[in-house]
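Got some structures for you, see below.
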Structure I
Amino acid sequence: MNNNLTLEQAKLRVAELRRKIRHAAELYYNQDAPEISDFEYDAMFEELKQLEAAFPEIDVPDSPTHKVGGAASEKFEKVTHPVKMGSLSDVFSEEELQAFLTRTTDALTEYGIDPAEIVYSVEPKIDGLSVSLTYQDGRLTLGATRGDGTVGENVTENVRTIAGIPHVLAEKLNLTVRGEVYMPRDAFTRLNEIKEENGEKLFANPRNAAAGSLRRLNAEETAAAHLDIFVFNYQAGDLYADGHKPDTHGETIDRIRDLGFHAIKIQTLTADHGEVLDAVRQIGEMRSGLPYDIDGAVIKLNSLAQRKIAGENPSTPKWAAAFKYPPEQKQTKLIDIEVNVGRTGVLTPLAILEPVQLAGTTVSRATLHNIDIIRERDVRIGDTVIVQKAGDIIPEIIGSVKEKRNGEEKLFEFPEKCPSCGEKLVWDDGESDEAGDETGALRCQNPACPAQLERGIIHFAGRGAMNVDGLGPAIVRLLIEEGHIRDAADLYSLKKEDIAALPRMGDKSAENLLAAIEKSKSAGAARVLYGLGIRHVGEAASEGVMNVFRDVEKLFDATAEQLAEVQDIGEITAKTIVEFFELPETRTIVDKLKNAGVLLALPELPENDGQPDERFAGMTFVLTGTLPTMTRDEATAIIKNHGGKAAGSVSKKTTYVLAGEEAGSKLTKAQSLGIPVISEEEFLKMLQ
């Protein structure tokens, strides 16, 4: 931090830091799509704290430094935590860590405690999503995300799918514990490989993949993510049936493990400050070899009584700190730069590297984003480059080592023609999207480009869109090569013999795939819109547009002004949608989808004479299973548009459970509580 700032300069810097931190926090906590590394975020956060301490007159109650985590999502029922879920103060150097240890030990020594009895626990800081788990009479009754530390999201049904979380304890205890849900590195790698094959945006790191998976409305999707947990803290209640109260953190962890929870096994207990520093270094050295991601080490008092004496700051405990490790960087050779064509025609450069070990994996490819990044970082083919993992997982080149050049390095230039179809490329001038990011790019505008066609169909059939189970990239590629499909709508005209004749298929596989394609016809209008692969239009935007326009075909007559009035739809996205529906190819594909029987419209809403329809006011609905003609998102939108509330789990406060095929544990719980269960047909009758 610059200690020579004037008050006016400090005000400007603080305003800039708060803006950047809020934007980064929204992407990280609520959208699970970070743009910067944790290290960069933590550094900005620490600078802001120091400036507010140096200039108290510009500190304000709503500063990011006084808040914890993100806000609870409207998708889930909000719950108040029985014990506040706070965060930790960060330290970035051994000097800062030593200062924390000295400060804490001195404070307890002044209280009359022998320094030899002031023991610290040093553990890895798991990079995941913090949750609290509450048990009543030994049964899991609530799983909640941290949210803002006081109010979180009820994700009980989803946490039931996670390894390491027992549904029933061996003893009938009333207990709340806290843990970190994470995605193992192997599971993350597999997930991103699938997303890359589908031409989808990759998760930046396992933490955000875990957060995105845990906060799925469909618990089955959470289960498919293979999440795990490390429970690291006893929050409230009884750990023992006889009422025994533990004295130390170490004892609580042992007891938590005995009760069936997964708990971290790497732990050092010591009163020696030098040994604390050694333990932090050792965790840093083993970091790359762990099967899960960590972003630091946690140092905290072992004695629960000493913690009470040390006390709390407004948003962090005084008895604990998190040591943050910087991203690991390595040097290697840039062998070549390949160009990939995405499903929207954008050309993306990919660096081919001499393999190098980085953060626990062998890296041979790295993203270069776009031509501007290549020029800005002065990266040339043949350079020795510096590679790190953004968010500790996605390899990226952050610069070149110019002093190692020998004159044989070559400047990179994009090809003049599309490497997939050979058509001339067009530069799409940079324009700011709703997030303020430049979207200029080199683009292939040929709608019949094989690379775009393949990735576009994979996207259309993907989980977030039509969810055609069993239609992977290899099958799509074969169907295109054999001339069976020329666009996504052709999937609905496939015949059994077309599929059965493909390598490694056969009659049974063909029948299963055709059944999945048939089932996808009722995926819903919002999923169809998302599946069409319109630039800037994600799942949330598709739902918002369909909740207003109700029918995909109405978008052929929609204006940019009308679309821009939809929540979360800005001018750029509105313009992109209009341009897409002006294309003759769009009319062709939508007509083919309609003729095939694909559901393109939401159910009609009843007339209400222009008055707000609040017929569901005061009611809480819980959705489970697969509905015949609408998606859960569409049903949820109808409930909210009529004044009701859609919750993620069944409780005594639930008014109705709306159940479809393959309804799971929510249906069972509703029946046990005597809560009315209705079908989609009965639900629609309530709207008439």
Structure II
Amino acid sequence: MLMRHPHPELQFAYKLPYGAVVTDRGVQFVVFSRSATAMRVLLYDKVDDREPVEIIEFDRDTDRWGDVWSAFVPGIGAGQLYHFQANGPFDPESGQWFDGNARLIDPFAKALAGCFQRSTDGIIRPPKCVVVDDFFDWEGDRHLRRPLSETVIYETHVRGFTKSKTSHVKHAGTYLGLIEKLPYLKNLGITAVELMPVHEFPILDIHGNPPERPNYWGYDPMAFFAPHRGYAYSKEPGAQVNEFKQMVKACHQAGIEVILDVVFNHTCEGNEQGPVLSFKGLENQVYYILNSGGSHYSNYSGCGNTFNGNHPICRELIFHCLRHWVHNYHIDGFRFDLASILSRDRNGNLMASPPMVEQIAEDPMLADTKIIAEAWDAAGAYQVGSFGDLRWAEWNGRYRDDARRYWRGDDGLIGPMATRLAGSSDLYEHAGRAPYCSINFITSHDGFPMNDLVSYKEKHNEANGEGNRDGDNNNSSDNYGVEGPTRRKPIDRLRLRQIKNMMATLLLSQGVPMIVMGDEVRRTQKGNNNAYCQDNEISWFNWTLVKRNKELFNFVRGLISIRKSQPTLRRTRFLTGRAFDSRGVPDVNWFNHLGLPFNWENPSGGLVCWLPAPAAADDPDGVGRDLIMLFNGTPDTLKFVLPDQIRGLRWSLLIDSAADEAKDIFPKLDGPAAPANRRVDLIYRSMQVYVADRPD
């Protein structure tokens, strides 16, 4: 008889092969460098120590294994502060940047402490590394493993979510502060938070001063394996590790997954004029894509340098980093910033089958995670619809552009709008991917929030101090008569209706919706479409808006509830118009506003989409309902005629973007009956949705 033996609770930890490895006798320090001629580890007692209390020299003969330097230091443990220091060739013309005086961040550091400071010799020193013990009482926590097709993503910023005094939380602007607001997210119906970068990035500049334009967004990585110390409530070195894990565990207890926005495309070391902080001083020629014989940095990221993601050493680092976040922090997925850079080879050329992209998708230890690509970069690569394989989802930039332009009233957008609504088969079906590979969004952190999308024709980035030259000039936005805030009620009601139109479109489309922090309550950035440096009220969530814009909040919450209840909106296969159900009805049907089959050769007027309830294979619980959606993106009121084909079912109103509060959405499917004569007047820039009773 096979016996099952009890075992201790699974820690689900993943030991790193490099960095500071804690044992019961001391710490093993392991670092890669093939060109260094000497290596040291510098130990500190306190965060503000300018000089080390001990320097440990690696013995070149006994402490070096190939290109890996490894030395054991007894008698120290978790909490120990350290830097690496390496001697080697200094020849910038050939890409060698060794500096025996530079104190270096461990590329595998699990936490940092402090900020930049000057040593006694006046040389700039980066934050100190912290030795970390990975143990944490997860209390049985595991990944939630929610199917991507059932996910509703909320892109948010850890600090900005609760930093405003209006948040009334105890731990404002921190991981713990986010925990305090989980009831809000749960009430809204969010299933996953996508956190803007939380790996370490500089807080102060290299001179130890507040920068002229702070990096609020965090897209300037300094240590890929370390959670950002600036979002910890406690200032104890390494406290951010436990606080971050507390946040993840609390999110999971609330039924919310955690997706990280990761930046493996560049680092904060910049180009040849930037500082030597870590990678440059250990093996610059390996970690970065160089050109001109090594004297200059290729800049596919737009941030000064490009991380050499398809060099075997860098692939190994990224691979271990992802496993580290998944198994030591229980992260549920990743959104890869400027992911097309991961498709570039060591010379910067785009590859057909990039090893790093394939390795991420195929790694068995990452199999439970969601992987999402921002499938472009700053050097012109645009791979939306062609990034990676079946495992990869993508930020669908085409969805954003088409949805914005359709509701603004641009010509020629009815066909593209229908394609986006149906899951963007033109982008994903040819490769065998599913509708949920499309991460649909209309706004993101980069650009206008939705309130500003309907309130400003032009960007207003003067506060950034760059003469309003920064940020995208093509926003597909409108102000509907007045630039910025207005007290003119007709304009404000139109703006609200447009927000409802776009929110409803987003949450009723096939694919996976992503909402940006505060869009559900009309958060504004005052016309700033590039608020990367605005660590203030321009970017922070103003919690008074929740009450002030209760109508919109309830509308969005209702939309999410409808999406969750209706598998009709969450198909795992593309709509074809040819697949018939048991009633002989195609899986999608398109009509014009007169109730006639839509003429795609001459698209104009209103659009009607009839989605029959999915077949049993896609709806095993039998809860799906037929839905019929009416879209009027024109500047005129249109008289819609519901098509003859829907006769025989009892229809009731589900959504009306032009109606006042309490009449605009019926998430319990208990809205008023559709007109008996099947005639519906839709005012300009509005939409309605009807739901059918289950057939007897």
Structure III
Amino acid sequence: MKLQKHLALLTLITLCGGAMLLKNENPFIKVNYPKTKKEPVQEIKFGKKINDPYRWLEQDTTKEVAAWVDEQIATTENYLQQIPYRSKIKSRLKEIFNFPKYGLWLKKGDYYFYNKNDGLQNLSVTYYQKGRDAQAEIFLDPNTLSTDGTVTAGLGSFSHDNQLVTLFINKAGSDWQQIQVMDVMTKKNIGDTLDWVKFSGAAWHGDGFYYSRYDKPAGSILSNTNEYHKVYFHKLGTKQNQDELVFEEKEFPKRYYSAQVTDDERFLIVSSAQGTDGNELWVKNLINGESGFRKIVPGFTYNYDVIDNSGESLLVLTNHGADNQRVVLIDPNHSAPESWKTIVPEKDMLLQSVSTGGGKLFVFYLKNASTLVHQYRYDGTFEREVTLPGIGSVSGFQGSKKDKSLFFGFTSFNTPYEIYEYDLVKQSNTLIQKTELKFDASEFVTEQKFYTSKDGTKVPVFITHKKGITLNGTNPCMLYGYGGFNIALSPSFSASNILFLENGGISVVANLRGGNEYGEVWHRGGMLLNKQNVFDDFIAAAEYLIREKYTSADKLAIYGRSNGGLLVGAVMTQRPDLFRVALPTVGVLDMLRYHKFTVGWGWAVEYGNPDEEKYFNYLLSYSPLHNVKNNVSYPSTMIITADHDDRVVPAHSFKFGATLQELYKGNNPMLLRIEKNAGHGSGGAGSLSKIIEQETDRWSFVFYNLGMTY
């Protein structure tokens, strides 16, 4: 759609069926909310009375909760059906999403593997070809496993001879997985099936592989606490009940364990973690017949990721002694920190990750939230900075030590994911797969700005909009953030955002504290008793956008997923005057009980344990559920969740939504959009058809409540 410039201050009219931006003059849609039962549940904790009248909504297996969910779905659907251009938005989104989408290439033996979605397939198909320029064939099509894309399947790891590969199967978006094994030559399942797998890989060794799993849970498999993670060895051709228990710590039921085997099959490494930050390493030498494991680095203050081994020593990426991370060489026989050898020293920018291929180390740095890649030898000799297509985000550079070329993917806010081949000898890049879609990136611009947060901290923000847009405070704006768990928001392309951008919208991504855009200092600045900094950063971003006349409070929507859903819930209850629309998606919204479901206990290292008084009081101060007040004008809100989300269980959203519907007395809608047979991924959607449906509803809600028409 082509935007026509207009001189009027209060309107921006787009051609070809575009949007007309006015004051919020869309007709008011009345909502009749379902009546939600309240029960007198009260706890006294650290001297404070905590009422929890909707705790019964945590029981996801009851018919009563199922009936309530159906009523909420019907209420939201009734509202959305009254938005006159909802079907047009869906048609445009289908056009936008209908383009070939490619995944990163991977070379295994004589074969090249990659994922491709032809356009509107629910799930991407895995292709393979024997030789670089051979004809591609379908290797795995997960669309054949279900009619609606609710059963997914993806390749795991390959055996060391590249003859076998593990498949990881998920149903209805749950984190629970089933491992199967496929023969690469025949494309047939060889019959090995492993259940109750969660947060695991498959580390091959000899005639089998190591993996992690839980015992079958008692009660609800979607909400009950997961405990006693263990590492097993599965020998090919045997039943799961014959698997050898390799590693467990019975005295620590709430820890995660992951297994890794080095490429030369010399070392088995088990990483133990008691949450999402910090771990310790246990090592067993598989060649010299070592009987047990040795703890080579204790936990859980720092992070340690084994990259590979160099002979008898391990290359490890760590933030021990380096807030921006470094690569060190650790001899398991002399593993005290004073014996480590630094291979890649810490720099003034975050060392984000390390890949290996062609006998080289590819070190990914984050500079002002964008990727740089440096190439090193295993001994730490710097060879070159890899030339990248532009400023954006990069993944890949993985392969065997013998490979002469490697593949990487590149994306930015204006560039869909593209695949390049990097020639190690020529040190050159070749574009091999370019994404074509109905979008002219040259019409849009992305700028990185810096604003000042409440305590004086400078925070970066990416702002994308149509070129030549007039900054007069009337533009609709979507502000997105995350701010937690050491995760950076680097530039990436969103097909869904095209709809908003081409209709005069401004898309904004704020790089809040709590992420790792500037290393561990940035992370610590937004975790535990510093979590309020994250909310202050987000509020300051909104104030900056309003002050600089990108938008106004009446034209500003906020959106976040998971920990970002907590972010949206917290700021909309702290500063409801600042936003017109709020979209807390699969969010952590009950900060006093988050640790009681599935693996929520693992987030205590990020949020603090609500069973400890100092953290309880701090969590209570910002917990979205506990800070909804009577007679406050909250933004138009659509809470998005899914009934099979077993990471952030939907009870968070259910209770928050019921509370808003009870206490808010104004005209703004307080809706719950609940996706069935979907989980935490893709913000509560799963297959592409579900994603398009969710994005249709999200943008319809945003357009309507920002006073836009389509």
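When Rg and Dmax of the Cα atoms in Å, for residues 292-579 alone is computed for each of I, II, III, which one produces 24.5, 75?
Details: I: 24.5, 75; II: 20.3, 62; III: 21.1, 68.
Here the read-out was taken from I.
Rank structures I, II, III by distance in nm of label points 7 Å out along Cα→Cβ at positions 284 and 676 and report only the one at the top, that is, the highest.
When distance in nm of label points 7 Å out along Cα→Cβ at positions 284 and 676 is computed for each of I, II, III, structure II gives the biggest number.
None of the figures in this text is laboratory data; all of them are computed from the coordinates on show. Since the structure is predicted, the reported quantities are computational estimates derived from the model, not experimental observations. Cβ atoms are built from the backbone, for glycine too; each structure is taken alone.
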